[in-house]
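Structures for review follow.
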Structure I
Amino acid sequence: MRRDDPVYWDPFDRAIARDPYPVYRRLRAEAPLYYNDKHDFYVLSRYDDIDRALLDWQTFSSSRGPILEIIKAGVEIPPGTLLMEDPPAHDIHRALLARVFTPRRVLSLEPQIRDLCVRSLDRLTGTGSFDLMSEFANEVPMRVIGMLLGIPESDQQGVRDRADANLRTEPGQQMQVSDQAIPNADHFAEYIDWRAEHPSDDLMTELLHAEFEDTQGVTRTLTRQEILTYISVVAGAGNETTARLIGWLGSLLARFPDQRAELAADPRLIPNAIEETLRFEPTGHALARYVTADVELHGTTVPAGSAMMLLVASANRDPERWTDPDRFDIHRKMTNLRTFGFGTHFCLGAALARLEARVALEEFLRRFPAWDVDWDALELSSTSTMRGWETLPVTVG
């Protein structure tokens, strides 16, 4: 795109996805409300606009899903799909999962997360080079989610593969949406039946016995189908996003070895480095919303029934919010980060993702304080909402 061409952003354009930040910069400056006529959706790119939209769930609704292709397809969303609900149903269903993701419960997982990180890295010691994504970054969240759900370790890879298959697209292609676009969780059914007979300290057992008051005012437990939907949401949301966060830590710290050396020397800096990575290279670049009523933005009326993309990754580089936003700085003062959302749909697993990333980076730096990336062999994977590494070949010292 030449500088004098009209600004253009397309979430399915692979050339843009390689480095979307120059386009985001132009959107903020030239078209703070942008309309893509090829795919028929609107875009907000400034921090303040995105903040207001995230808070106004009545106008910018999640009830049709948070992914552009699902909104455009108009498929029916099953109840209990938290990412695709608005209050009051969302609040009722969220409260059930919140019992599992309490700060104390999340922190109690640290020894187990550390143990599985150590075991994964033990296998890599002495190899000299490996794909950080397939050999480590993908492995950690898969095992953690399996642990939370109570799925045997031998079955966890298969569960991850099935969950990811619902989110993957061919390069530059849209997600193929049908009535089955919402993740099919039938493969969890056998685990639910087992846990009904053999209760344990895991998410499935918790959901099987949790009582709540539904939207009709009836106090009851979850149906089997509702439990399947819950588990599918947790498995899908918790796997790929956290894996990509670990991948971005791997590539960014290779690009900035001086900052990596600081982290190796003082691991207390790691939590803030993770926050800066979440800002600088968020795994989720955009959130989609369904516009429920006509709304005026930047002098233009966006009609009810429109799809709206909220470019969180652009908000993370907005100079009105961040000083020198295109600079990666592990010492940056971090406040009001929006990578995990804001308001009603703030990510329930944010604390768990941060814990996994912290422990993974602590153990990786302890084992491999320096590494190089084969920049020519990298493969980027992106969808209309996500962006991260498919492969990340590294050579360790």
Structure II
Amino acid sequence: MKNNKKIAIIGGGILGLATGYQLVNKRSGFKVHLFEKEKGFGKHQSGNNSGVLHCGLHYQPGSLKAKLAVNGIREMIRFCEINQINHEICGKVVVASNASEAKYLDNLAERGNRNGLLGVKYLNKEELKVREPNVFATKALLVPEEGIIDYHQVMSTMAKGICDAGSEISYNTEVNHIITAGNQSIINTDNNSYEFDYIINCTGLQSDRTYEKFTKLKSPLKIVPFRGEYMNIKEEYTSLINHLVYPVPDPTYPFLGVHFTRLTNGKREVGPNAVLALKREGYSNRDFNLNDTADTIFYKGFQKFIFKNFRFTMGEFKSSLSKKDFVNKAKKLIPSVEDYMFEKGTAGVRAQAMDKEGELIMDFKIEKNGNQIHVINAPSPGATASLSIASYIIDNYIF
């Protein structure tokens, strides 16, 4: 490899930053220029999540997601320890509320063991009461490797590492188009042109559009935006929950269900639901973009998804419009919670890839086209596994 290979990274979320960081700090001979259309890093998915470290309990053994999640959380923890980033490995409890869920919880425990998680065990009633006295469970599984983290600090450290290594980040800079000739590509922005050896697309919610814009090919997947809304537990009721408590998720969907989270700042939140967003970067039910909405509802894959999952879709919309319905989902885990204990919280938008048959794509999806590498699907645990995903991209797609 020749020295100072020039790499363009499009997208300043945590994955774009992690890829840039790994290139300049863990490898030699790379010069990185990261382009971000917003005024700062992490303005979308990366900066609007629940701040949880996911260790790989739910993911299909042998899948890319499972491998990178398990390695990723351990690498992220080391990164936090070295850089003194606020985090805590507090563990989480996954709760079954009935006999049917208890059977699936056994499957989750088996997945966790097959994926190489450490210390996964069932809690008896006394152990659960000590850990989470307000939680109701037919059966409870402790996943001790999971935790909480300040992802803003993570991204800030990554950005500083990129710049300290002599590479560059350009904010407020949208890439308009790319001209490729042989092994080189020229990127054009509003103000400048740049030549690169490789281009890496880490644009999250826009990843399928970026793929089509840069390759002139039809994307193999469609990004469908799902908004996840949270409520905060009022300060006087934060003792309701001590750590992380999750329900047994419906295996049909990639969403983990309404759960309780303790944040690194000491606050507690509950959520999220999973409601269709009518704007790809829309964090309120009032946000609407005609092009984004039409792009979704006229996609045959989405139409098939609605047909097959109508009850689920309507249920999520209902929980978005009704605080009572939202809180009822939380009652499944903590029966004593009431509406007055909660106040409106934040929201994030998940970039969920969907195929033309209406199937949700659970695994990470990376496509290479010439000297372009496109991360088309990197949903949760994309943040936790970002350093591991970055290393995977470098090792497998950049020669």
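Laboratory data are not the source of any read-out in this text; all were calculated from the coordinates shown. Computed from a predicted model, the values in this text were never measured in an experiment. Cβ atoms are built from the backbone, for glycine too; each structure is taken alone.
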Query raised in the report: Ranked by relative contact order in percent (Cα under 8 Å, 6 or more apart), which of I, II sits at the highest value?
Result: I
Query raised in the report: For distance in nm of label points 7 Å out along Cα→Cβ at positions 256 and 280, which of I, II scores largest?
Result: II
Query raised in the report: A value of 13.8 was derived for Kirkwood radius over Cα pairs in Å, for residues 72-151 alone; which structure in I, II was it taken from?
Result: II
Requested in this report: Work out which structure the value 1.1 belongs to, where distance in nm of label points 7 Å out along Cα→Cβ at positions 104 and 360 was derived from one of I, II.
Outcome: II
Report summary line: Taking mean count of other Cβ atoms within 10 Å over residues 192-199 for each of I, II, the highest value is that of structure II
Query - For P(r) over Cα pairs in 10 Å bins from 0, in percent, for residues 48-207 alone computed as 9, 26, 27, 20, 11, 6, 1, the structure of I, II it came from - result: II
Report task. Identify which of structures I, II gives the largest calculated value of distance in nm of label points 7 Å out along Cα→Cβ at positions 248 and 328. Result -> II
Report task. Could you figure out which one of I, II the value 4.3 for distance in nm of label points 7 Å out along Cα→Cβ at positions 88 and 368 was computed from? Result -> II
Query - Test item: helix-only ellipticity at 222 nm (-39500 (n - 2.57) for each DSSP H run of 4 or more, over all residues; to 500) calculated as -10000, pick one of I, II - result: II
